[in-house]
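What follows is calculated from the coordinates using simple rules that are stated; it is not laboratory data. All figures in this text were calculated on a predicted structure; none of them were measured in a lab. Cβ atoms are built from the backbone, for glycine too; each structure is taken alone.
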Structure I
Amino acid sequence: MIHTDKMPWEPTSVAGISVKDLVHQAHGTAKLIHLTANAQYPEHRHPGRTEYIYVLTGILTVTIDGKYQEASSGDFVLIPQNILHALTNNTPTDVVLWVGAIIPGKESS
């Protein structure tokens, strides 16, 4: 069990965005991401993994392959591998996300 309420938010290289790393395994990751008001994670892509986002609190603007979408508490977003995407908090309140990745591996025989 991981008690996330006892973990500190770790700053990232992007202003207004911090993270709590939960899981790092060969075939997947999971983390909590905190975006302060008006924070933006710039466009990027993940060549070898599919990313998913579950919005815990707030309203997130997600740009996926040039298309803008709003996701709010309870919404789930799937971002296929190698697709350009960005995350933005355009609101005056904080956004908290559960973000994970699925990394393909060799299938067991």
Structure II
Amino acid sequence: MKKNRLRIHQKTLGLMNRPEYVYIWVNPDEKEIAICCADKSSKDAIKVKKAKECEIYSRFLFSKLKRTAPNLEEDKTYVFEGVLSKGNKVARFSIVDNEVFRGRDRSYE
């Protein structure tokens, strides 16, 4: 949860057919976060730039994640495993099933 940043990797965006816009949905009951393809006109749409990955900075999002999964520590970076659904338009990730990212060598705790 370092830097209040959520990074959506290029591979995930590719599997979602490179959407121009996405929105983030947190489901506290299922303890999931979802990245959903969106239209420009969607209320909470976030523009995906043509970069390696999409980075979203949001204190509000991370306060919601922290309330949903209190075990997440603010000074750590996490990797969430997910699944695609609804015709590759939604990527769902369990907030509680995560690994701590330990550095550029791509090792996990």
Legend entry - FRET efficiency 1/(1 + (r/R0)^6) of positions 5 and 53 (r between Cβ atoms, R0 = 25 Å, to 0.05) - highest-scoring structure of I, II: II
Legend entry - Identity of the structure behind -4000 (criterion: helix-only ellipticity at 222 nm (-39500 (n - 2.57) for each DSSP H run of 4 or more, over all residues; to 500), calculated), options I, II: II
Legend entry - Structure (I, II) behind the derived value 14.0, 51 of Rg and Dmax of the Cα atoms in Å: I
Legend entry - Test item: percent of Cα pairs over 12 Å apart, for residues 45-92 alone calculated as 60, pick one of I, II: I
